[in-house]
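Got some structures for you, see below.
Derivation of every value follows stated rules applied to the coordinates shown; laboratory data play no part. This one's a predicted model, so the numbers in the text were calculated from it and none came from an experiment. Cβ atoms are built from the backbone, for glycine too; each structure is taken alone.
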Structure I
Amino acid sequence: MARIGILTCSNATQDLGCSSASCLADLRKREGTFSDYPKDKPLDLVGIINCPGCPTLAGEDKLLQRIRALAEFRVEAIHFTYCIKTLCPFREKYRTALEKAFPEIKIVIGTHREHITPEEFRQRVGRLFAQPRKTMVDLLTIS
């Protein structure tokens, strides 16, 4: 059994209203980055945690505390969501910190299938903030 954790972007979940539905759907269907796991090995979602936000002096430490909670449940892989993959300027800093602190946990960048390019996603996020009546579903809807 592959024991998986998902790290979401707190800005996407709080400000954009993302429910991680696309990530969870592709986990269940074994699509996106979840297709890399052996078909005969069940996937066990151990937990979903939010990134503590863009880093301050304590940003890395806050992230490590959150991952430590998943590590206690013997998580084997942490998937950074598509939002983190596409939007986070600190993604590599966080990846490096996690790989150093938890060498036994595989860090996977991405979750669900990509329906639009990262550039288009970033443009849509920008428009979403300019027009607050839209939701995360509008961002992921294929035009």
Structure II
Amino acid sequence: MEYDIMKNVVIEGKTPVKQPNVQYVVGQTGSGKTSLMYEMQHDDYVIIDNDLWRGYYPNYRQIIAKYHTDEVPEIMKTMKKWRNRLIQELTLKHYNLLIHTSMTNVNEINEQVQTFISEGYSVSVIAIACNMYVSKLRCCMRYIESVLW
């Protein structure tokens, strides 16, 4: 149920295209992927970003309050499942995709790219990196924002 609600919000106003594109925005946690993604955002792209979907997880606010983090394994596992399902469904329909990822599993990304190519997609990757101290600081700031939210 929550997945379907999230999916409808994510694809609202978007339509499949004849010559689809996928753009990956990759980098370590806290490197500024989200900021860059919104600077380059195209109206005709579906944004694939697990961070935006966490609030759809059942009892999300209560879990954050209990564990003081949203990096709970069950939430992470569900977000990955939702991401993979959404990518699979939208790829078959030929939506343009803008994928936000830390690219921790290069083999998984490579498999996705091969699937995109076989479905007629053009694929591009934008990599962003930062100093490890900036990354840690941004992670702390994101946690504080999530608690205050």
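If Rg and Dmax of the Cα atoms in Å comes out at 15.0, 45 when worked out from the coordinates, which of I, II was used? Derived from the structure labelled I. Looking at structures I, II, which one was relative contact order in percent (Cα under 8 Å, 6 or more apart) calculated from, given that it came out as 45? Attributed to the structure labelled II. Which of I, II yields 22.1 for mean count of other Cβ atoms within 10 Å over residues 5-12, as computed? The correct label is I. Of structures I, II, the largest value of distance in nm of label points 7 Å out along Cα→Cβ at positions 13 and 109 belongs to II. Source structure of the calculated read-out (helix-only ellipticity at 222 nm (-39500 (n - 2.57) for each DSSP H run of 4 or more, over all residues; to 500), -16500) within I, II: II. Given a value of 1.1 for distance in nm of label points 7 Å out along Cα→Cβ at positions 37 and 53, point me to the structure among I, II it was derived from. Derived from II, not from the others.
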